[in-house]
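Derivation of every value follows stated rules applied to the coordinates shown; laboratory data play no part. This one's a predicted model, so the numbers in the text were calculated from it and none came from an experiment. Cβ atoms are built from the backbone, for glycine too; each structure is taken alone.
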Structure P
Amino acid sequence: MLQLKKRADSTKGVRFMATICLYQDSRHDEPLSWIRTRLACGYVSKRNDGMTELRINGLSQVRETVETLLPYLRFKKKQAKLLIQACAMLERETLRTMTQDDMRKIVDLLLLIQKENYMSKKRKTKEELYQVLGLTP
C-alpha cells in the first residue's frame, strides 16, 4: 500500500509511506516468519484480534521486495507494478523538490493502488490529498 502520513518533522508536514502487509491467522503464523527470513526484511507481529502480520516498510525495501516477487505474483500484479512506479519516483525526489505534476502523478498512483485493495473505512479523496500537499486542482 501507499499512504500519505502526517509527519511533523517534514517541511510539508506529511510524507508518503510504502508498506507491504501480509496477514495470517495467528494459529498458522509460521509461514510469515519463513517469508520474513527468506526476504531478510520486515517484521512479524501478533495483533490483538488473533491475526499475525508481516510488514515491510520503506520506499527502497518495498520496491526491491516487490520487484523480486513480481514474477511470482498472481493476484496483486497490477498493484505491485503501480507501487514500484510510485516508490521509484519517491526515491528520486523528495516532496520538497518534487514538481506539482509529479506530486499529482503520485496521488494518482496512490488512488489506483487503493482502488485495487480491500476497502478501508476512510479514504481521502483526490481533492483532499491535493489539499494536504498544497496543490490546487
Structure Q
Amino acid sequence: MKVLCFYTSEFSFETGEASNEKVAEKAESAKYQNCITAFIQAEESDEEYDLKSREKKLANHLKWVARNNKTKTVVLHSFAHLSSSKASMEFTKKLLNATQKRLKNGDYKTYQTPFGYFLNFNMMAPGFSMARIFAEL
C-alpha cells in the first residue's frame, strides 16, 4: 500500500468523471479545513493479508501524521496512481471504510471522497516538512 499525505489548510473537491462504469453518476462537492488529505493506493499484495491488519496499519499511520500536524480531521481519497499494482475495487473500498470506522472510533473526524470518480480538487498545502509525507505500508 502506498500513501501520500498532505496537511492541507484547505481541501475541496467536486466530482468529475466516473472512473468505472459500475458507479452511478453523482454530483458531489465538499470542503474541509486543517486536515490530513490522504491519497491511498491499495496494491494487489495487500489482498494477501487480513483486511484488519492492513486497515490497522493504515489507520495508525494516519493518526501519526495527524498528530504531527496537530489535527484530528482526515480525508481519505482512493488514488490509483502511486503504483502499477492495484488491489481490486472491492478490497480498496472495504479498506477505506474500515479505516474510516477505526479513525472515527478514535475521535477523528474522518471523511471519504466519492469512490470511483476523478475529482476536480483544490488544495492549499503549507510548505513545512511534516506537511507532506509518503509511506509504503
Structure R
Amino acid sequence: MTAQKGKDLLIRVDGGAGYVTVAGLRARRLSFNAETIDVTHAESSGQWRELLTGAGSKRAGVAGRGLFKDAASDALLRQTFFDGAVQDYQIVIPDFGTVQGAFQIVSLAFAGEHDGEVIYDLALESAGALMFTAA
C-alpha cells in the first residue's frame, strides 16, 4: 500500500437520504480500543499475567478538527448533539476500507481567534457493533 493523502480519510454521517461527508475537516482520527480481563492466578506460569480471550468490551473513537463552514453536515451534527442521538456513520480509509456503525457525539467544541477562522472539534464514541468492509 502506498502513502495516502490525509484529506482522503473521510467521516460521513447518515443524513437520512444517504451519507453526507462532514464538511471542513482538516484532521481526522479513528482509534480502536479493547478492555482486558485479567485472569492471572497463583499458578500462572512464571507469574506472568494471563488474559481471558474474547472477553472485555471493544470500542472505537473518532475525532476530527476543522473549519466551521456552516454546511448541511454542520447543522446535522449540531442537531444530533443537542438531541443526544445515536447516528450511523462511515469512516472511509483510502485503499484500506470502511468502518460503519452507530456512534454518539460526545464532544462538539467551537473556537476562534479574533484574526482567524472559526474551527470546531468533534469527538464520537461507538454505540454498538461496527462493520468493516475492505476496499
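Observations on the structure shown:
- Identity of the structure behind -3000 (criterion: helix-only ellipticity at 222 nm (-39500 (n - 2.57) for each DSSP H run of 4 or more, over all residues; to 500), calculated), options P, Q, R: R
- Origin of the derived value -0.36, -1.08 (log10 I(q)/I(0) by the Debye sum over Cα atoms at q = 0.09, 0.19 Å⁻¹; candidates P, Q, R): R
- Highest-scoring label, criterion being mean count of other Cβ atoms within 10 Å over residues 2-9, among P, Q, R: Q
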